[in-house]
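Each structure below appears as structure tokens.
Just so you know, all these numbers are worked out from the coordinates, no wet-lab data involved. Model, not experiment: these values are computed from the prediction. Cβ atoms are built from the backbone, for glycine too; each structure is taken alone.
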Structure P
């Protein structure tokens, strides 16, 4: 089973909102074959805790009319790694050093990448 078009559209909207706040290395993975808790993981980076929080706010604002509020929101206080859970879509907004350390791209490397229309990740830091 692959991610639904509705979830891909939601991920595309979230990626566009992140891009508007200058998030970088935006990538989405179709994890529907690997886990049952979500269909798509969207991962993006910000340089500072303020930027991470701004990216998160922009994503929530963009998705509010379509998906409502996230079911869960974790990590906002620290602003280093914020997780937004929209059930079928899970968004990870991370600072660069945390993203490199946790290496989610390596964890999900066998999953198909979903085209969300964002600038392609550089791949230099996180591959």
Structure Q
């Protein structure tokens, strides 16, 4: 049995990193090496995100709430206004929002076909999204 966080790490985190990388490079004119350092990943990983080879498991581009969270995260990174302590909670905030919107459910079922996503409601219940 897989838990939502496992699915998020495998599928959602790369998508969010890809969105961050694209925004940091396009809007803030940063190089792949700079973006890699900010995201704490390798430069080749950033290259794969930019070429849309990695980070394609779920389409979050058209979700306004997720887009705003990514935009704010990218701005904080680019302006160097993000402490090491605040880095992880930014990712978790985006993940909690994705889960609360039900955007992770189909991916979760792909990893664990025994889950009845129509009856699950794990990610929607009050207090279940307080992982951080």
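Could you tell me which structure in P, Q was used to calculate relative contact order in percent (Cα under 8 Å, 6 or more apart) as 32? This value belongs to structure P. If distance in nm of label points 7 Å out along Cα→Cβ at positions 49 and 73 comes out at 0.8 when worked out from the coordinates, which of P, Q was used? Comparing all candidates, it corresponds to Q. Assuming -11000 is helix-only ellipticity at 222 nm (-39500 (n - 2.57) for each DSSP H run of 4 or more, over all residues; to 500) as calculated from a single structure, say which of P, Q it is. Derived from P, not from the others. Given a computed value of 19.0 for mean count of other Cβ atoms within 10 Å over residues 9-16, which structure among P, Q does it belong to? Considering all the candidates, the number was obtained from Q. Looking across P, Q, the calculation of mean count of other Cβ atoms within 10 Å over residues 41-48 that yields 22.1 traces back to P. When distance in nm of label points 7 Å out along Cα→Cβ at positions 17 and 33 is computed across structures P, Q, the figure 2.0 traces back to Q.
When distance in nm of label points 7 Å out along Cα→Cβ at positions 57 and 81 is calculated for each of structures P, Q, structure Q gives the greatest result. Suppose Rg and Dmax of the Cα atoms in Å works out to 15.0, 45; of P, Q, which structure was it derived from? The read-out was computed on structure Q.
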